[in-house]
Structure 1
Amino acid sequence: MVRKLVKLPVIGEDEVLYHYTKLNGIQGIILERCMRATKSSFLNDTNEMYYILHVIRDVIGKIECPEWKELLTSQVLDTVLEMDRSSYYIVSFSTEPDSITLWAEFGDHTGYNIGFESGSLLKIMDTRQVVSYHGYVIYDRKEQEEMLRELLFERIPAALGISFEAMMSVAVAEPESDMFLKVKKLIQKALGIYALFFKQEEFAAEKEYRIAFKERGNSRILFREKEGFLAPYIAIDLSGGKKKLPIRSITVAPKNHIDLAREGMKEYLRSHGYQVDVELSRIKLRY
């Protein structure tokens, strides 16, 4: 039921998703045909669950009925952090083809980005392991609040076949009722998903797009070194059917503007059967 409640804006099939990485990341994608999905709680923005709590508190804070407001705050929000959202693994992309922010963060100015045809990539991923959710990361606070208002006041009551007012009246009268326990669980689970796709406006330059995979019983958890600690990830198999990946382009980072970087990448791609444009970043850096 939660999948029907969570509504995310998604990319068009013919649009391009850019994955910023280092050279060994490019080689792993092309040679091994896999990408790394990092455990959500180990991403750079570890306060995402706390952030969404601020957003939903503002939404609930505008409810006029004090009893409803108090009940939702004490029975739902104060227990949200008990929810385990760490079972989701994320592959991050951007819709920005040449971002100085992402070059610095993921490529250390010496990396690359690889542009994928989004529709084909999602189909390949979904062939080998189920894509749980995917969508644009939302940075605008007003849009975030509107999405949560729709969840709380419309989608959840509609899923239960009842109005929000009737739902809350029952909840106040019987806070331990099966109906309200179900409401609590639906709100908590939906917030756990939205937390993966909500960020503060300060991160808007990233123009991030996320693909989320739920950890399953047969998932093989691997580990990679990240800034001095070990980050869990799962390998996302990209070998689904086609011989070649739907790569549209590769761009070389600003600090990597040497002929050998571009020509070496062209040769590497040709050796694996790809005829793909290799471009240089248009960003000019001062040294």
Structure 2
Amino acid sequence: MKRVLLILAFLLMIISCNSPEKNPQFSESQNITTKYTELKKIISIEVDDTFYVYIRVPKNYADKKDNYPVLYLLDGDIDFNMATSIVRYLQYGKEAPDLIIVGIGYGTMMDDSEQNFRKRDYTFTKIDKLEQSGGADKFLCFLSKELIPFIDKNYRTTEKRILNGYSLGGLFTIYASLKENNLFDSYIIGSPYIKDNLDSLISLAENYSDFKSKIFITVGEKEDDENFHTPIKKMFNQFKNIAADKNNIKFTEFKNGSHFTCPSEALTYGLQSVLSEN
């Protein structure tokens, strides 16, 4: 009897799998909104341009009166959603506190478009192969005089600020750490393109003998030596030389990492590093 029941069950399964295709019902499409997130357009006087600023507050922000550290992201159009997911994962593992996340963007992810001016804003000198380069000082003024005061005024923030930048954004992040060091407490610097500006950055660093900020700088194993490994390691050593506490200066090379596989790793391990007590 038991055997007969098993055979019947098997036959029913075969019949079910071979039955005519069924059409499930789908609801009407709905626009997706990300919880606890808003987008603001800020017209900068310093840069004379409009920035798209993506802001996410912690889940229980409205129910509490706590103040929160702020993570500022360059290339916010592409990095903001990535960062919110990374922070949530770290929080699941109790490796990150609640943060306010601020992504600074241009309304488009395409850096070759007429709307995205990362090449202008993230470079502090004219670079021959990059048109419109050299606007980093104005962009830094936008951060210090316009954006950060706006965030501090309208949201409950602490004095702890983290700046994350990748590639050209990494170049700007290093520049900001040396040009206006008190603006942020920690700097996450992923695969910075600093080859053309290495000497200038080292000269800026030589003005310090007691550098107190946390630095987390990375490179992918598969990135080339001339453009990335060699200049990045020289910059890392320079940060070590000027650091008040050498334990605050960290370098990581991601195994098998290429330039476009490492942004998420740089931010993940960068946050883990700069948010730690050591």
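Which one of 1, 2 has relative contact order in percent (Cα under 8 Å, 6 or more apart), as calculated from the coordinates, equal to 32? The read-out comes from structure 1.
Suppose mean projected area of the Cα convex hull in nm² works out to 22.5; of 1, 2, which structure was it derived from? The value was obtained from structure 2. Determine which structure produced the value 13.8 for mean count of other Cβ atoms within 10 Å over residues 159-166, calculated from the coordinates; the candidates are 1, 2. Computing mean count of other Cβ atoms within 10 Å over residues 159-166 on every structure in 1, 2 gives 13.8 only for 1.
Laboratory data are not the source of any read-out in this text; all were calculated from the coordinates shown. Being a predicted model, the structure only gives us computed values, none of them experimental. Cβ atoms are built from the backbone, for glycine too; each structure is taken alone.
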